[in-house]
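Down below are the structures I want you to see.
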Structure P
Amino acid sequence: MTPSRIWRDLVLPPTGGALVLCPVDRLVLDALEAWHGSVTVADFDAARLAFLREETGSGQMRLLAATPDRLAELEPAGGEAIAFVDIDGAPSKKAAMAMIGWAARWSRGHTYVKGMRTSGVESLLARAELAGLLVRGATSRKGMTVARLEGEPGAVPSEVEALAIELRGLALALESNVFVFAGGGLDAATTMLAEAIQLGGRERVLDLGCGAGVVGITLAEVYPGASIVMSDSNLAATALSRRNSQRGTPGAADTVSGLGASPFRPGALDVVAVNPPFHRGRQITRTGGASLVDQAFAACRNGGAVYIVANRFLPYERQASAYGEVEEVAGDGRFKVLRCIKARRRDQDTTLRWSR
């Protein structure tokens, strides 16, 4: 008996393995709990992996810190196998299609896709059919759809693309992929943030939620004397920013994989730049962005600056004002860049704990 009526048509093979990609809740894992096959859970999100690692301490599941390179190298399963894709954990429809392609090839065509209707699951299933997969059944309940797909896809969206960026008088040749924010490209908010940040030249700077590393790499080029570090809870993003930072950047641009600003001691940094997330996977959320802003201020020293870029309607001024004086330093009708000088309250240890 599965834990939810929506899984009543779930058919598990008597043997074999299961691959679960980016589960945003426990529904799929609970459905597999009593099954005797081996289960691999792969995710780009370090926070979800940490939560699962804490919950599955007994080791019933194999947890895989996923990057596009590692997933593309997955060998097809032997014997009977089944794969699950939670599209709510994918940052874009192209990313979801790539995940479906990996899952279908790994399981040799026995794939389940789960997603909320607000994430566009119906249009994604239509794309899957155009790519050569057969939709054998779809069940919907309370806005959530589970569909069973058969077959292996033909062409799927390209995962990696070359990216040419012109920013602050620089011409940057970077790499992008569909698993990071804005596909690793240069969106308007990132452009505004990268152009608004002003440094003296020797600061310790964190690009928090770095994506492909556009802001951090730009600052390393413009201010080669500064110490720049980039961090993101999206493991695909940190892998990509690390690769991009090695493409000829003269300045110091390191990348740290971790949960927000957790790799850094409180008060360790002079400047923190953050683009708070408005989505978690395909779902809209505001709590994650507020938490990241709090982490940015925790990592910044007293007297240091936190730069925040956000949609104009999001009230980050109120949150930032609890830490110090807030000023809008750039903006247009859609976005704004806030700079907050963290108020001096007491001396803090400002030694940066670099993680390589």
Structure Q
Amino acid sequence: MTSSIKTSNTSTWKTGKPQFLAKLSTTFAMGLFCAPALLFSTPTEAQQEKKVSILVSPAGSGPYEAFAVMQTRAAENHPWLRPIAVETPGFNYNVKFLAESPNLWNKAVIGSGSVLEVAAKKGLKPYYPEPLKAAADYRIIGVLALTGIVFVTTDPTIKTLEDFAGKRVATGLITQNEWGMYPRMILEGTGMRKKLKALNMLGTDPNVEALLDGRADVSTIAMFSSDGLKENITPSPFMLLEASNRPFHYISISPSIIEEYNKKTGMNFHVRKYPPNTFSNQPQELTTFGNFLLLTAHKSFPDDLAYELTKFWIKMGPTVAEYNAMGKIWDAKSISAAARLTPEAVHPGAMRAYKELGLVN
């Protein structure tokens, strides 16, 4: 089962164009989404292996690579739980796909986002023309990362969001909530999109390459952090900027703009404030918007699987960190952050694990 899974031993996050539909057909043919009956151990009978599909993101992306490591090391670290990393176009896709696939509700979990799920529940147009009914039944397993979406430019005259007027902005794809959907939401919600010369949704690396090639004036980077911003991951587009040896700077967005957007739309973007020198070429505090990157399940997902998956995920953080940078932000406090902040939104099986581990009261 692992022969088609690509694992990474670097911290680079690079997304290519996924061949998701073909791989999904193969996945079904191989029985990836099968759910064998749960057998309880007896003195003479071992627990049967149980597979849990984790619908993540494109092959080569950080979350996919991290869960691929977890998959390959699972047999060494758990007697029967077998998480399977599944490539998808992105988290926005995952939220819709799971909602439309009730046959997966008791055997799969997805990469998602806190703002993304609110948008799905409310029916935020044009991303969700109508409220996605099943999204109201999603429950959080844990937090993959705290995120911050950052606009960056090589133009010294662009200093604020208001300076985007008449400029060309590049982002990630619309299927990528952090890279494409969220920055577009802010641009639309503030009325700035109508003032732009162009908005091009190109992808993670391509949107920064467009900036460096002179085809865009502003590009987009997503930052990924642990609880309290103690550990921070700068993905491959950020490295392209560094390697270019070009002067660049980040564009802070006032907290009042983010808060007003939330009030207007009912979304729940977080205000992120990064202290000076959190990232390279950042001499001053950087303020921007972000959310929780989530691992989510439908409420039909079995409590015992949610419990075991949560404990296993926390256990495997240090092992994943040996091969993929995302493991560095998979510490117990970070993974359990939602259980402390929004306990009502957490899956009961996952909450049982957090309580047992002393991470929540």
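Since every read-out is calculated from the coordinates, none of them should be taken as a lab result. The structure presented is a predicted model; accordingly, all values stated were derived computationally and were not measured. Cβ atoms are built from the backbone, for glycine too; each structure is taken alone.
Kindly point out which one of P, Q the value 20.8 was derived from, the read-out being Kirkwood radius over Cα pairs in Å. This figure was derived from Q.
To test your reading of the models, identify which of P, Q gives -7500 for helix-only ellipticity at 222 nm (-39500 (n - 2.57) for each DSSP H run of 4 or more, over all residues; to 500) when calculated. Traced to structure P.
Of the structures labelled P, Q, one was used to calculate mean count of other Cβ atoms within 10 Å over residues 260-267, giving 14.9. Name it. The read-out comes from structure Q.
Here distance in nm of label points 7 Å out along Cα→Cβ at positions 140 and 172 was derived from just one of the structures P, Q, and that gives 4.1; the source is P.
Across the set P, Q, relative contact order in percent (Cα under 8 Å, 6 or more apart) reaches its highest value in structure Q. Ranked by distance in nm of label points 7 Å out along Cα→Cβ at positions 180 and 228, structures P, Q are led by Q, which has the greatest value.
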